[in-house]
Structure 1
C-alpha cells in the first residue's frame, strides 16, 4: 500500500480558516452597512459561493498532495473537516457578536420580525404573533445559534463535498 502524503488536518485547518475569515468579513461588511437585521439575499449567495470555492480548492489541494488521487470518501472527509473548522469559528464569531458586539441583536431581530409579520399578515391575532415570536426568541439564544451554525455549515459542506467529490474523484488503480 502506498504512503498517503495528503493531510486532511492540514488542508481542513488552512481552508477552514480561510472560509471562516471570508464569511466573517462578509458579515462585518453587512453589519457596517447597517443591514444586519435585514439579512440581505446577496449575503447568503456570496457566503455559498465562498464556501463552494474554499471546499473545491481544498479538495484540489488534497488531490494534488495525494498524487492526483481523490476518492469520494476522502472528498467527504476533507470537505466536512473544512466545514467543521469554518462552522466552529463562524459560530464563535456569532456568539461574540450577539453577546459582546451587539448584545441587543436578539431584541432588535425580534422587533424586526414582529414588524414584518404584521406587515405581511395584518389579520394575525396577538396570540398567534406572541406564539411565533416566542419560538423565534428561543431559536435566538446563544447556544441554539451556535449549534445551528455548526449544523448548517456541516449540512451545506456535505452537499458541496459530495457534488465536488463526484466531479473531482480519481480513485487509485486497484492492483490485482
Structure 2
C-alpha cells in the first residue's frame, strides 16, 4: 500500500510518517492507529474532552452531530452567539450552538456574499436555557423581534447578555 500523505517517506524498507511540527519520524502504521481515535473538523483537531467527540474527519460539527444525532441533542453546554448581516442593518441574531464559528460557516453557505459576521460569543453550561433566558429578557424589554433576530444595537445587546451571564454565573453559566 502506497500512502497518499505528503508527510510519508520510504526508509529502510518501511513507510514512515514525518511530523509536520517536530520533524520526528514515526512508523506509518503507528501514526494511522493513533489517528483512528482522533476527531478533526475542517482540518482542526478536536480533543477527546469535547462533548461531541467522535473519531473521524468531518467538514462541520453538524456533520459529526448527524452521525451521532442523539448525542447532539443531549449536549447542554455550548455557546450563545450574536450574528449580523449588513443586508439587515440594525438586526442581530441571538442563537445557540456547540461551536459558534462552525454554525457561522453554515450561515455563509446560504449567502452568495458570505456576509454574515460573528459579533460575539460566550460559553454557557446550558446553552438552551441561556438562549431562552436571553430571548425572554429581550422580549421583556419590548425589543422588536423576527424569530431569533432582534432590532437592537450591538453594545446594548452585549450588555444584556453579559448581565444575564453574570446573573447566572455559578448556577447555569460558565
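Which structure, out of 1, 2, was relative contact order in percent (Cα under 8 Å, 6 or more apart) calculated from, if the result is 34?
This value belongs to structure 1.
With Cα extents along the principal axes in Å, for residues 7-78 alone derived from the coordinates and found to be 50, 20, 18, which of 1, 2 does the value describe? All intermediate terms of the calculation are to be shown ahead of the outcome.
Numbers: 1: 47, 18, 15; 2: 50, 20, 18.
Source structure: 2.
For mean count of other Cβ atoms within 10 Å over residues 95-102, which of 1, 2 scores largest? Working shown, then result.
Numbers: 1: 14.1; 2: 19.6.
Between 1, 2, the highest calculated value is found for 2.
So if we calculate Rg/Rh (Cα atoms, Kirkwood Rh), for residues 63-102 alone for every structure here (1, 2), which label has the highest result? If you can, show how the numbers build up before the last one.
Values: 1: 1.30; 2: 1.11.
Once Rg/Rh (Cα atoms, Kirkwood Rh), for residues 63-102 alone is worked out for each structure, 1 has the highest.
Using Rg/Rh (Cα atoms, Kirkwood Rh), for residues 87-142 alone for the comparison, can you identify which of 1, 2 gives the largest number?
Values: 1: 1.09; 2: 1.00.
Ranking 1, 2 on Rg/Rh (Cα atoms, Kirkwood Rh), for residues 87-142 alone, first place is 1.
Output the label of whichever structure in 1, 2 has the greatest value of mean count of other Cβ atoms within 10 Å over residues 55-62.
On the way: 1: 21.6; 2: 16.5.
When mean count of other Cβ atoms within 10 Å over residues 55-62 is calculated for 1, 2, structure 1 comes out on top.
Quick check: -9500 is what I get for helix-only ellipticity at 222 nm (-39500 (n - 2.57) for each DSSP H run of 4 or more, over all residues; to 500), calculated from one of 1, 2. Which structure matches? Please list the in-between numbers first.
Details: 1: -26000; 2: -9500.
Considering all the candidates, the number was obtained from 2.
Just checking, which of 1, 2 has the largest value of distance in nm of label points 7 Å out along Cα→Cβ at positions 39 and 159?
Values: 1: 1.5; 2: 3.8.
Once distance in nm of label points 7 Å out along Cα→Cβ at positions 39 and 159 is tallied for 1, 2, the winner is 2.
Values quoted throughout were computed directly from the atomic coordinates according to the rules given, and no laboratory measurement underlies them. Remember, predicted model here, so these are calculated numbers, not experimental data. Cβ atoms are built from the backbone, for glycine too; each structure is taken alone.
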